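Where a number appears in this text, it was derived from the coordinates with a stated rule and is not lab data. Fair warning: this is a prediction, and the values are worked out from it, not measured in the lab. Cβ atoms are built from the backbone, for glycine too; each structure is taken alone.
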Structure P
Amino acid sequence: MKLRIAGLDPSLSNFGIVKAFVDTDTLELNPYDLILVKTAPEKDKATRKQVRKNSEDLERARLLHKGMMTNLTDVALAFAEVPVGSQSARAMASYGVCLGILAACPVPLIQVTPTEVKMAAIGKPDASKLEMIAWATGKYPEAPWLRYDRNGKTYKKGDIADANEHLADATAAIEAGLRTDQYKQAAAFWAGMRIAA
């Protein structure tokens, strides 16, 4: 049976959402839609002085929430890399926003840790961002990865963009989630439903 699922990798600035089909019998994965929901703090100093930081954070949280809700309307299940605590107050605020958004996920959610995500992809817990991007784009070359639209100092037009970091992690979150007991139990339930039908 083919199941439409999503992988999620949230952060306050970039929320990676990967939609894919998974074959519940073979676990073959086919990512077909990659969405990067981006927010950014106000860069203009005059505007920044007029807008409270918490108001800006609230608006960014609303954008991320809307991006998640809009893009999960047609999936049955999501796998999310749930962030872990952080060492600065600002990073902790981002952590809280991400947890709040994931708590509002409109479909059943299977949680995976950042370590599980890296181990599922690269096999080592300290995999770098570039290693994760190389893994994801190498394993799923047909997926619509973000590409540079012009030449730069270190890249050419059409090269895989560094912005794929959160999309690569969202893809690996799916792979890590497919290994969990929680997913295996759900898959067994769906298999039983096919037999009963």
Structure Q
Amino acid sequence: MTSFSGQNLTCQRGDTIVFAKLSFHVGGGQVLLLHGANGSGKTSLLRVMAGLLPPRAGALDWQGEKPLIYSRHWIGTANPLKPDLTVAENLNFWSRTSDTSISVTPVLDQMNMSALSHKLVRHLSAGQKRRANLCRLLLSPRPLWLLDEPETGLDADNAHLLHDLVTAHTQQGGIAVIASHRRDLWSTAQILTMEAA
């Protein structure tokens, strides 16, 4: 069964220890919710999990091995979409860089973005940009999703759409690690409470 864990992780940014001796374990079909105050290290832990920030100490384990980049999706708070391309052009680019041949059209339908497909990204609202960014999860299926405040900018209906997206992923054996203040949205998740070191 799919599993993802970290043992005795310590993260340092500059001269500051963000968190120390942190361990976690999450199995296939589960959501791990990172919960804590601002500055408690949620984003830093996600960046460590994504391989974007090396831990000062400790190790990650993906099914008995070091995690490989193609095993995970990282959706941070920044918007990586090109503002002067349309939604469809951006997603076609992401689709071409993946190792699958998933069509953009059904993904746009699933994320309620079809009517916006020919709109330039710079003309989208914050919530529309977020949904366009989340489309990347479906264009290149990977077993581990690392999501930093993914519901930011989404209205109630689209927050529930995101919840359904994550539920479908975990029902297929995937894992999601989510940093969020919305414990109500992720009420069935395993919780890792983050506290400043």
Determine which structure produced the value 21.6 for mean count of other Cβ atoms within 10 Å over residues 142-149, calculated from the coordinates; the candidates are P, Q.
Q
Starting from the value -14000: which structure in P, Q was helix-only ellipticity at 222 nm (-39500 (n - 2.57) for each DSSP H run of 4 or more, over all residues; to 500) calculated from?
P
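26, 14, 11 is what came out when semi-axes √(5λ) of the Cα gyration tensor in Å, for residues 62-117 alone was calculated for one structure; which of P, Q is it?
Only one of P, Q returns 26, 14, 11 for semi-axes √(5λ) of the Cα gyration tensor in Å, for residues 62-117 alone, namely Q.
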Here Cα extents along the principal axes in Å has been calculated and equals 64, 38, 30, so which of P, Q was it run on?
P
Here FRET efficiency 1/(1 + (r/R0)^6) of positions 150 and 174 (r between Cβ atoms, R0 = 25 Å, to 0.05) has been calculated and equals 0.20, so which of P, Q was it run on?
P
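Can you spot which of P, Q the value 3.3 was calculated from, given it is distance in nm of label points 7 Å out along Cα→Cβ at positions 14 and 134?
Of the options listed, only Q reproduces it.
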Structure from which 33 was derived, relative contact order in percent (Cα under 8 Å, 6 or more apart), options P, Q
Q
